[in-house]
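The data blocks that follow each hold one structure.
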Structure I
Amino acid sequence: MSKKDTALFWDTAHRYLDHYLKVIRQVSRHTIDSYRDCLNSFINYLDEVGHVSRKTISFHNFEKETLKRYQSWMVTERSLAPKTCNLRMTAIRALLEYAAQEYLWIMPFYTDAW
């Protein structure tokens with residue numbers, strides 16, 4: 001992925017967490033922290049298991065098969081509760097929905113995440 005794709009991902013994630021959720025949606029700090037933790041969990045998975053450096057991550061890493069592997073990993077390797085897995089997937093889908101509203105080319109990643 002290009003540096004532009006990576007910059008777009010991090011900029012969009014930042015705007016989503018620190019502006020959209022906080023200012024527009026006015027959700028609690030606890031909710032924002034929870035979504036940030038959920039997204040960081042996926043990013044850590046990409047880094048440690050998928051060998052995708054934080055320096056190169058982009059929305060292209062949110063493909064359907066990658067998300068399915070992440071879901072499986074949460075259950076089989078981490079033994080996480082279904083509610084935890086669902087919350088993490090909800091946070092990913094919410095970011096993708098926001099990003100797809102900003103950039104139409106991200107829409108397939110959002111629709112495939114369901």
Structure II
Amino acid sequence: MTSYIEPQALKSIASLQRPGKPDLLERVVGLFKSESPTAIEAIQQGLDSDDLPAVGNAAHGLKSSSAYVGARMLSERCRELEAAAREENHPACHALADGVEELFEASIVALDQHMRKVA
């Protein structure tokens with residue numbers, strides 16, 4: 001079975017929780033889930049308009065947020081996409097972007113499963 005998230009990253013976030021404060025892990029995961037579709041859409045729009053700098057910028061942001069919540073496969077794909085955009089490699093950008101949404105969805109399922117376990 002493929003592991004789409006690294007639980008250690010989530011444990012690191014949870015370790016920052018301060019007593020009496022809103023659940024930090026829940027907030028971070030919630031932000032990732034709500035903000036990432038905007039980046040995915042920006043990647044697609046950049047590809048559609050042949051704006052590789054926009055693709056690279058959106059991939060960079062998604063790479064970082066994915067790494068933070070432990071979605072390493074998604075983060076790695078975004079790193080490769082960012083590099084391909086920087087190199088102006090159109091075919092690679094299209095090929096790499098093709099699986100981003102699926103990796104995001106799989107990462108969300110894994111994050112939701114993790115959140116249910118720790119609740």
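Read-outs throughout are calculated quantities, based only on the coordinates presented, and are distinct from any laboratory measurement. Everything numeric here is computed off the predicted structure, so don't read it as measured data. Cβ atoms are built from the backbone, for glycine too; each structure is taken alone.
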Parent structure of the calculated result 3.0, given that distance in nm of label points 7 Å out along Cα→Cβ at positions 40 and 88 is the read-out and I, II the choices: II
Looking just at mean projected area of the Cα convex hull in nm², which of the labels I, II belongs to the structure with the highest value? II
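Given that helix-only ellipticity at 222 nm (-39500 (n - 2.57) for each DSSP H run of 4 or more, over all residues; to 500), derived from a single structure, equals -25500, which label among I, II identifies that structure?
Details: I: -21000; II: -25500.
Source structure for this number: II.
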Distance in nm of label points 7 Å out along Cα→Cβ at positions 48 and 72 was computed and gave 3.4; which structure, I, II, did it come from? II
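Computing mean count of other Cβ atoms within 10 Å over residues 80-87 for each of I, II, which one ends up highest? Write out the running numbers ahead of the final one.
Working: I: 13.4; II: 19.8.
Largest one: structure II.
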